[in-house]
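All of the numbers you see were taken from the coordinates with simple rules; none came from a lab. Computed from a prediction, not measured in an experiment: that's the story for all the values here. Cβ atoms are built from the backbone, for glycine too; each structure is taken alone.
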Structure 1
Amino acid sequence: MENIERRRLILQKLKSTNTSVTGRELAELCGVSRQIIVSDIAMLRAEGARILATSQGYLIERERDSEAREIPLFCADREALRRELELIVDNGGMIRGVSVEYGMYGKLSCPLNLCSRRDIRKWGEKLEEMKMKPLSLVAGGAHCLYVEMENAEAGEEIWRLLGEAGYLREPKPEQ
């Protein structure tokens, strides 16, 4: 398979899914090594493709009628956190990152880029494998998620559902 054809196939695969795709999956699809895929991704980015590299794989950054919100939340355990994250992605949100206030360290944050239940599951498995706690639970459950909403309607729905589930720490600010 020629370089241009392979890169076109990689872009097509990334554009056809809302979930991340691992380098290994792309390598198998194209019949090349994972290192070739890394090089192809770098070339595609140099050509202007907006490809995100996450811990779960590659993801195309989509142009959307989106809005990003910082949502103050609280959950006391891993199961509640999983349900909170799933509620967001199931209703058109992409969880870009998380931040917590952590004593004398101040605000700590980290990127997540979770956009599907699969991403959430893989992220949780990686935490378990590394014997780590989610940042939100390290800080006692209070956290803020940075969520990119599919559109304003999805944002309203996500906010409402988080409130009904008891995850919001404070009322929605007036816009």
Structure 2
Amino acid sequence: MKLANMRFKGVSWHHNPRELSFTCDKYISEKGSPGGGSYIQSTGRKNLRIKGKGELFGEDCLEQFQRLFELFREGGSGILSIAKLSPVYAVFESLKITAAPKPDLLEYEFVFREVMEKKHADKPVMYALADGECLWDVSYKFRVAIETMLELNPEFRRPDEVIAGKAVRLC
């Protein structure tokens, strides 16, 4: 089974990363009591940190990296979509080349940081795709798993297809 390529702000990776790691911590404080005991208080979670390592292959591997670097330099937040996971709103925190580039291979690492935001309001049953939107974007916007979106909309072969004005089912 071929997984959809990772995507951020409408730009798809040419090859999915080889490694991904997710770090999500909570703010924890330990309070002591006069009687010698203590208790733990959780005051919420920190933003999710998504790290990855991968390789870019082919004669155009430097151009692929340049496209990612331009996306990084652009700044701002956007939707980060990774196959089999719920999309998250994130910022591109870091990008680096980890080994000397070879003619058809470039090794790199990246970090994304989740941007916390309020939950979305009630979702409608149908939604019309806006210009540049794909199922990944709608999946994030309405908090519907991408697998569910693909099952409900079998006319889409890939979640990154852009068909402006197309009505899609959400539930």
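State the single structure among 1, 2 that was used to calculate distance in nm of label points 7 Å out along Cα→Cβ at positions 33 and 73, giving 4.0. The value was obtained from structure 1. Out of 1, 2, choose the structure whose coordinates give semi-axes √(5λ) of the Cα gyration tensor in Å equal to 32, 26, 13 when calculated. Of the structures listed, the value fits 2. Across the set 1, 2, distance in nm of label points 7 Å out along Cα→Cβ at positions 49 and 137 reaches its highest value in structure 1.
So FRET efficiency 1/(1 + (r/R0)^6) of positions 25 and 129 (r between Cβ atoms, R0 = 41 Å, to 0.05), computed for just one structure, reads 1.00; which one of 1, 2 is that? For FRET efficiency 1/(1 + (r/R0)^6) of positions 25 and 129 (r between Cβ atoms, R0 = 41 Å, to 0.05), the value 1.00 is produced by structure 1. Once relative contact order in percent (Cα under 8 Å, 6 or more apart) is evaluated on every structure in 1, 2, the highest one turns out to be 1. To test your reading of the models, identify which of 1, 2 gives -5000 for helix-only ellipticity at 222 nm (-39500 (n - 2.57) for each DSSP H run of 4 or more, over all residues; to 500) when calculated. This value belongs to structure 2.
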